[in-house]
Structure P
Amino acid sequence: MEDMLTVCGVEYRLVRLLGHGKGGYSYLAEADGKQVVLKQIHHEPCDYYHFGNKIEAECRDYKRLLDAGIRIPKMIAVDTEAERIVKEYLAGDTIFDYVRDGRSVQPYLAQVREMAAFAKAAGLNIDYFPTNFVVQDGVIWYVDYECNEYMKEWNFENWGIKYWSQTEAFEDYLKAHADGPKRNDPLLYRAARKGTFGKRMEFGKGSITDALFVYLDGDPEPDAIHEVDAHYRNRPVVCLTEAWKEQIEVQYPDATVYHRFMMKPANRFTLPKLPALPEGYRLAGMDEAAFETHPFSHGANYASWDAFRAEGSGAVAYCDGRIVASASSFLSLEGEVEMDLSTEEAHRGKGLAAACAARMLRDCMERGITVHWDAQNDISRHMAEKFGFEIETEYPVYWLPDSK
């Protein structure tokens, strides 16, 4: 993938691939600090769909959808010669993400049916496949511009709805498109599934994974429910499926709940100019001497300095010759790292964490390492956003009460 693409004389930096459809490749891109979707038309063969002029079709369909009252992102620019389109970027999970992850789409069915009614009134069908709908602030948007003449067999009730829940058709699609959209599981959870961190227990169609957090996945089987109740009170519990979330909330109505923010993994970052550190502080990369002290337990999940140097990254801030702040990879997995930040309480509010993070992120970007940032509060989330991270999802963490 090229790093830059030009549309109507404006250069856009490509951040990541969003999707590959039958008509083109869609990228998250940015220019002048603003994020957009850049679609590059392709001419790959498609055995079930006939295309005419794709750019003309995109422009025509955009107008038809607007006229029909369908909620769609704004078209910003069209470069006919380069066959590229720029449109508004709407951050949020897709309905496909909701279905795959076991989250309820019930709140959005009325909205898609309203869209379907508008489309039918205009003599149109839109593509009701769930990857084409993004949820933002409780509202769904149709983010594709494709529409076709209305045919009953392809309307929402006869075709689209089959993919808006975990039906046999949806599961068949997942199996046939194993390289398609996947749930973005936490890196700690993935490492445990690989057997490199924590431990995992299977219970029929469910599982418990103890990897710093206690991850509950699949279905809450009776033996798994008993295991959680017996051994995982006063631990941070994360439910990866709606079934487990419902089980925990019903069984433990008095559980303490707080929310974290999983940011979208990235390997390219915005590195703003930060103020100089206060007098008496010094910033440095994580070298062998710093690593061996394991500041804030950073580096403890690596077998050796050589392993950390090869797979991890970090930076530290010194005061009076002592490490008082650190940014470090908590662990590494297949070219990806989990970011961890810590600052001694007496030294907070001086920009040390941000300086360490910037130093580490620059190193990761230069080395092509993908960084996962799981923000424990709004302060961490806002810092991540300053470096160009976007929210993947906000999720609850449960602390189960002591047994009586």
Structure Q
Amino acid sequence: MAYLKSINKNSVAIVGGGIAGLSTAYYFSKLTSFRPVIFEATDSLGGLAGTQNIRIAGRSIKIEKFYHHFFAKDKYLRELLKELGLETSLVFRGVKNNYGPKKYNMCSIIVLVAATIVPWQILANIPIKFWYKFCNKKLDYLQQLLKKKFGSHYLDLNTAWLWARIHARFTLRDILTEKLGVIEPSIDVLITALKRKIISANGQILLRHPVYHINTLCKQGYRNIVYTAGLNNFNRFVRHTGIKINAPQYLGAFNIVLITQKPLTNYYWDQEFILNQNKLPLLVKVEQSLLNRSLPKNIVYLGGYAVPSQIDYIQKNKVSILRTFLSKLQINKVEFADIFTTKIAQHAPTVAYVKYMPKDMYKFKDCRLFLATFGNVMPWDRGVNTAIAQAKKLVEKYFLL
């Protein structure tokens, strides 16, 4: 144990092997003398950006479990891809989106304009319920989308969350098309490159290695620990240490992945298609093949959000749920169909939570704990670019002299 402690003293333990954990390990190996060691509970890397190999007609295809697209303002992603020699893998294309019959009244238009021009720091203290009352309980299309995603939490959301979505989405846009980016052939290109860089720099990646308490790592001699997993388990991770955070409420997500003979519609993002399926708990329909043209098959994503207990039910009853969805959507011929799920897809960034967000560093007697999670950053509260940005900023803030 003494020998192990002497080695780990110059190492940094990273809890979680998603994009945040991989990026953190990469920047430690590149910018510091610390040796990164990733502890990942599952048998694969990438987290929500993970991929899976499937076989179609005797051919192996790597598909993303959850769809991804990127924006022109994603500078940390673009910088990282350039450092890795992968800048040409990020391709921007114009796509046609259908946001449905947007029944905005004048009041809801005022809300959208305010969320565009008012600084997000001010909007972080204004809940959606303020606009709800201001508009006489009529936010129309905007209200419908927020309620379908966040359920009972939607009125307590801070308006800065809406600000972030507007500023990210409308950077590259003309009247008819919206330019979005995609990593071709899949985001596994980035995951694999980070893994190789970490290992080549003498870092270590431990799969199927869950860490349930910070003391496990402190006792092994790690003086610096970076927590990148969901904050839903953070209080358990630091129990009996005197630290307790106001953990956010999390929504889980389910994603139906279909390989079809042709697109369901001619739009990449088709909200009207979803609105017409009002009896199904769907929030988004994405024709990924219209953006990622390197895909050998036509891949469609149908996704939605649910509370964790509902995610358990979906996972246990995948076959019957898939059969029901395909029947109601009148989709007859598919080459592949599966459902991927997660219990920590999106936390609810309410005004109350934002006021008491956890710090990014805590000191203990024998070690320091750092946080690089979506739950302690505003207003960009999720996404690959956000994860990379958090990782780089944390290493630069605390470990570069």
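Could you tell me which structure in P, Q was used to calculate FRET efficiency 1/(1 + (r/R0)^6) of positions 99 and 195 (r between Cβ atoms, R0 = 35 Å, to 0.05) as 0.40? Source structure: Q.
When distance in nm of label points 7 Å out along Cα→Cβ at positions 163 and 211 is calculated for each of structures P, Q, structure Q comes out greatest. Quick one: distance in nm of label points 7 Å out along Cα→Cβ at positions 259 and 379 came out at 4.1 when computed from one of P, Q, so which one is it? The correct label is Q.
Which of P, Q yields -8000 for helix-only ellipticity at 222 nm (-39500 (n - 2.57) for each DSSP H run of 4 or more, over all residues; to 500), as computed?
P
Hey, volume of the Cα convex hull per residue in Å³ derived from one of P, Q reads 166; which structure? The structure behind it is P. Out of P, Q, choose the structure whose coordinates give relative contact order in percent (Cα under 8 Å, 6 or more apart) equal to 25 when calculated. Value 25 for relative contact order in percent (Cα under 8 Å, 6 or more apart) corresponds to Q out of P, Q.
Largest in mean count of other Cβ atoms within 10 Å over residues 203-210 among the labelled structures P, Q is structure P.
Tell me which structure, out of P, Q, gives 0.05 once FRET efficiency 1/(1 + (r/R0)^6) of positions 123 and 323 (r between Cβ atoms, R0 = 41 Å, to 0.05) is calculated. This figure was derived from P.
Looking across P, Q, the calculation of mean count of other Cβ atoms within 10 Å over residues 155-162 that yields 22.1 traces back to Q. Here FRET efficiency 1/(1 + (r/R0)^6) of positions 75 and 299 (r between Cβ atoms, R0 = 35 Å, to 0.05) has been calculated and equals 0.15, so which of P, Q was it run on? Of the options listed, only P reproduces it. Which structure, out of P, Q, was distance in nm of label points 7 Å out along Cα→Cβ at positions 107 and 363 calculated from, if the result is 5.1? For distance in nm of label points 7 Å out along Cα→Cβ at positions 107 and 363, the value 5.1 is produced by structure Q.
Read-outs: derived from the displayed coordinates by stated rules, not from any lab. Everything quoted here is computed from the prediction, not taken from an experiment. Cβ atoms are built from the backbone, for glycine too; each structure is taken alone.
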